[in-house]
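Student: Each structure below is given as structure tokens.
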Structure 1
Amino acid sequence: MTTEETNTTTYSPYSGRWVALVRGRVVAQGGTPEQALLASQASRYKERPEIRFMSVPFNFPPLLKKIIDVLPPDVEVYLVGGAVRDLLTNRLSPDFDFALPSSGISLARIIANALKADFMVLDDERDTGRVIISNENENLLYLDFATYRGATLEEDLRDRDFTINAMALNLRDTTIIDPLNGGSDIRAKVIRACSPDALLHDPVRILRAVRQAAAFGFTIDKNTRELMKQAAGTIGNVSVERLRDEVFKMLGGPKASASVRALEMLGVLQHLTPELLKMKGVSQSPPHIHDVWTHTLTVLDQLDYLLTTSLRLDFDPEKTSDMFMGLVSLKIGRYREQFAKHFAAALNPNRSHRSLLFFAALYHDICKPDTKTIDENGRIRFFDHDVKGADVTVERARSFNLSNDEVERLHKIVTHHMRIHFFADRLEKEKQPPSRKAVYRFFRDSGAAGVDLVLLALADVRGTKGNDLSQDTWTAYLDVARILLENYWEHPEEVVNPPRLLNGNDLMQELDLKPGRFVGQLLEAIRENQAAGKIIDREQALAFAREELAKGTGEL
């Protein structure tokens with residue numbers, strides 16, 4: 001029997017571990033050769049064991065194979081952190097971190113030259129260089145080469161955040177160094193801090209633990225949860241950009257609402273986004289079945305459910321038992337590819353479009369506590385909560401240093417999030433669908449955010465009524481969604497963005513007008529009537545303008 005066969009049969013329970021062998025039998029094990037040796041000496045101090053690594057079958061991604069191929073032969077270098085974790089769990093890692101005793105910047109430059117990639121010095125003090133690669137989808141991949149955080153590789157690993165991220169893979173012989181038993185925690189699906197002060201040392205790790213627990217379906221170790229609570233008040237010591245990045249990764253990943261709830265329970269939100277906590281316990285009148293905070297978290301759940309079921313590209317309506325999602329597929333399922341392209345067009349390369357929509361959903365009712373009133377019939381109202389909420393959302397977005405495009409998109413979503421509710425209510429009660437002019441005005445005001453508004457409205461109504469949502473109401477919402485999306489994606493030049501037949505100079509010249517607000521109002525009225533199908537050419541546009549001028553109002 002070969003050594004490889006021995007490793008995969010007799011010693012399979014020890015895969016990924018270092019073992020001490022005495023006369024062919026495993027007498028001890030550890031995450032490093034030193035740990036295995038010390039463990040064996042504790043019980044068999046007179047014997048000299050053979051220390052061997054029990055191999056793990058790795059499926060190296062092509063990029064990592066290329067890196068291994070171009071490594072200088074005399075360099076000691078390890079793949080470290082989350083990339084090792086991802087290899088062990090068969091996940092595709094977006095980035096690779098490497099640790100070496102010295103010359104991190106120098107090695108990064110060598111690798112960049114060999115791969116014909118871009119290079120930059122990331123951190124002079126820590127001798128860290130970065131290689132930047134653009135893949136076939138034009139996404140950027142980062143390869144960071146850094147010198148050890150301590151005197152040795154083990155010190156480097158012990159200084160990291162969680163045990164599942166504190167492993168190193170020797171690229172020369174594919175052995176693993178795992179001093180904190182991160183491999184065992186991966187198998188147990190547990191997130192455990194590397195040390196008692198790991199979270200105080202870098203409080204952004206609190207958010208990372210929550211995000212990774214949701215992403216991997218892991219639980220957070222009880223003691224680590226207590227450490228997170230104790231360190232929650234120190235997140236103000238972290239740069240706003242790092243906090244923002246973790247928040248948006250969280251919102252862009254699975255179980256966003258569970259992550260937000262976890263941050264609340266851990267005492268993080270009061271230091272991160274305290275305005276959100278005002279929604280807790282704020283009651284609402286029927287048809288709402290939840291208070292504002294619970295409703296908000298439910299909307300996040302419903303939005304996630306919508307995007308990962310009926311609107312997923314490979315969704316099979318024949319396999320769903322959810323009648324409501326089946327109706328989604330029936331009414332707007334034909335736009336799955338368009339939705340996919342919509343979300344692929346991120347407004348910022350560092351943050352997904354999905355995460356921005358979930359941020360808007362998290363804040364869409366942020367000003368309900370501030371606008372709550374109770375009328376003479378005892379009904380609770382929230383007048384202008386949408387408009388005021390948009391301002392609060394923008395304030396938080398700017399504090400997170402989001403781009404202007406992202407801020408504008410968030411403002412539009414929160415400002416206009418009630419409009420589809422009005423459309424659907426009128427369709428259900430009065431059998432009046434949105435007119436072509438209404439559709440034009442909706443997209444004039446919202447632009448591409450109109451697609452986000454459709455999705456938010458569907459999640460919002462499910463989060464509002466829950467099991468009380470009737471099929472008639474849901475059908476009305478889906479019919480409105482279909483009308484809006486059909487015009488946006490299938491008839492944009494007819495209704496959403498009709499071509500301009502005249503400009504301001506044309507109007508002033510033909511009608512002998514002076515520059516002013518009336519000219520702009522005339523142009524907009526012409527476009528609205530184009531969208532409604534009442535004006536189709538330049539002559540009709542001019543005739544309409546003359547009629548409006550003849551009315552003598554000077555204002556439309």
Structure 2
Amino acid sequence: MKELKNNIVKAILKKLDEVNPDHGFHAEELIQYLEYPPDDKMGDLAFPCFRLSKALRKAPPMIAASLAEDFLCEGIAKAEAAGPYLNFRIDRARFFERLYENITGGGKPYGSKTDGEGKTVVLDYSSPNVAKPFHIGHLGTTVIGHSLKKMHEFAGYKCIGVNHLGDWGTQFGKLTVAYRKWGDKAAVEDKGIDELVRLYVKFHDEAKNDPGLEDEARAAFTSLEHGDPEITALWRWFIDISITEYKKTYKQLDIEFDYYTGESFYTDKMPAVVEELKEKGLLTLDDGASIVDLEQYGMPPCLILKRDGSTLYPTRDIAAAIYRKKTFDFDKCIYVTSAGQCLHFAQWFKVLELMGREWYKDLVHVPYGTVSLNGEKLATRTGNVVLLKDLFAEAIEKAAAIMDEKNPALKGNKEVAEAVGVGAVVFYYLSSNRMRDINFVLEDALNFDGNTGPYAQYTYARTCAILKKAEQTEKAFSDQNDDEFALAKTLSLFPETFDAALHDYEPSIITRYALDLCAAFNRFYHNCKVLSAEDGTTKAQRIELVECTNKVLASALELICVKHPEKI
């Protein structure tokens with residue numbers, strides 16, 4: 001559709017040049033005005049002429065009528081004025097011929113871009129806190145972040161995925177104290193992160209009656225900061241156990257990170273940041289703490305050092321950004337975190353700007369809404385969490401049961417059951433705008449009917465089954481019926497859908513498109529015979545539509561981290 005829109009705009013500009021060479025309009029502007037009429041009876045595309053009225057000194061209906069006269073444009077069968085609108089009817093046969101060539105012609109995948117070639121993007125996402133479980137609260141940053149990584153790769157960028165682990169802070173003092181008092185090495189080795197979580201929760205339970213435990217925890221973390229060998233060994237052990245556990249979940253999501261460089265990695269890089277802030281006169285003392293005053297920018301002060309001289313999150317994030325720019329020379333660095341951290345990112349982005357780092361403008365915070373469970377806030381310390389591994393296990397079990405009933409030939413196929421079960425959860429999450437708060441209801445996430453991940457996967461599997469049975473036929477492009485053309489139009493929207501998703505950092509745009517494509521395909525499949533079509537030309541063209549749907553739906557699902565098995 002993008003190609004056709006460009007053709008229409010070129011034709012309009014040509015006619016405008018004939019009337020008034022000094023009209024002042026450009027293709028980039030006019031293409032934004034093109035619309036999809038609310039009713040197909042009005043046309044396939046429409047150009048409202050209101051914006052041209054002032055420059056041309058004519059009423060919009062007169063302009064539309066003038067443009068429609070002898071309108072010539074490749075791919076357009078008819079142009080007609082309807083009041084202030086210029087409506088277009090697409091040459092269906094030619095339209096699908098070009099679409100088929102673009103989708104199946106080889107080379108770069110249909111809808112992909114080259115804008116990012118030669119550019120590097122660093123993506124900071126997932127980043128769970130070490131020694132805490134991977135629960136549904138981590139799903140957002142993980143799947144949104146990885147979807148954005150896939151999107152940027154689809155646009156030609158070199159992408160570097162960084163897992164900025166929460167591996168530093170007082171919580172490790174708490175865990176150290178808990179392990180020394182109530183822990184057992186054999187139990188930790190056997191149960192892994194689950195045992196670390198039990199110890200962490202027990203610490204908070206015990207601290208309610210024994211506030212002195214908090215002092216012990218602070219002292220233990222101070223010892224860690226000073227390199228105490230015993231506590232450092234425990235800390236590294238906790239990290240190794242955590243990463244081993246996290247990688248199991250990442251494997252289910254088909255995610256690999258280039259770097260696991262957590263907060264601790266930047267400990268020795270923070271003093272230089274503090275020194276530079278001092279040298280540039282940006283640090284001021286406020287009740288013993290060192291801050292950067294941001295009042296004139298409408299923000300609270302950015303805390304750099306506590307009263308005791310210890311660093312905070314902004315200090316670490318500034319050090320990390322400087323390190324990444326120096327190491328990767330990124331063109332863009334994307335941070336995917338909850339919307340609750342918007343102020344934090346705005347503050348330290350501003351501090352980098354004040355430090356004279358012109359590349360601060362290349363830092364992008366991509367926020368997302370909160371997740372609750374049946375209306376209740378998640379909290380590790382109270383144990384009110386649903387672990388992703390448990391959620392995935394339940395989804396996989398249900399997927400397997402449904403597959404056993406629908407397709408006994410796949411009974412016991414664990415790989416497909418995992419793809420469908422995990423895909424159901426991911427698709428459910430990415431169906432909503434990322435800024436929307438989500439109340440995670442398991443029954444809804446695992447509903448395999450309606451607008452869900454399994455519905456999209458089943459549709460893809462259906463296209464695979466049809467293509468497997470189809471015989472090789474000659475290419476055919478003829479006039480299409482309404483169901484065929486509706487599917488072709490939906491396929492043609494994928495490039496501009498991808499553009500919008502990439503521009504807005506919004507995977508849900510792709511998810512909703514996948515549902516639209518599935519709906520268009522299933523209407524086509526229900527109303528149009530494919531393999532049993534009597535006419536050879538019709539059969540060939542319909543097989544081509546199935547082939548196009550297969551390729552575009554696969555790309556859409558890949559961009560939102562959902563696997564697409566060929567059989568379900």
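Student: Going by relative contact order in percent (Cα under 8 Å, 6 or more apart), which of structures 1, 2 comes out largest?
Tutor: Once relative contact order in percent (Cα under 8 Å, 6 or more apart) is worked out for each structure, 2 has the highest.
Student: Out of 1, 2, which structure matches 16.7, 51 when Rg and Dmax of the Cα atoms in Å, for residues 274-489 alone is calculated?
Tutor: Answer by label: 1.
Student: One of 1, 2 was used to compute Rg/Rh (Cα atoms, Kirkwood Rh), and the result was 1.05. Which label is that?
Tutor: Corresponding structure: 2.
Student: While we're on this one: When mean projected area of the Cα convex hull in nm², for residues 50-369 alone is calculated, the result is 25.3; to which of the structures 1, 2 does this value belong?
Tutor: Going label by label, the one that fits is 2.
Student: Which structure, out of 1, 2, was mean count of other Cβ atoms within 10 Å over residues 90-97 calculated from, if the result is 20.1?
Tutor: Derived from the structure labelled 2.
Student: Can you spot which of 1, 2 the value 1.8 was calculated from, given it is distance in nm of label points 7 Å out along Cα→Cβ at positions 282 and 346?
Tutor: 2
Student: With Rg and Dmax of the Cα atoms in Å, for residues 450-505 alone coming out at 15.0, 42, pick the structure among 1, 2 it was computed from.
Tutor: Of the structures listed, the value fits 2.
Read-outs throughout are calculated quantities, based only on the coordinates presented, and are distinct from any laboratory measurement. Everything numeric here is computed off the predicted structure, so don't read it as measured data. Cβ atoms are built from the backbone, for glycine too; each structure is taken alone.
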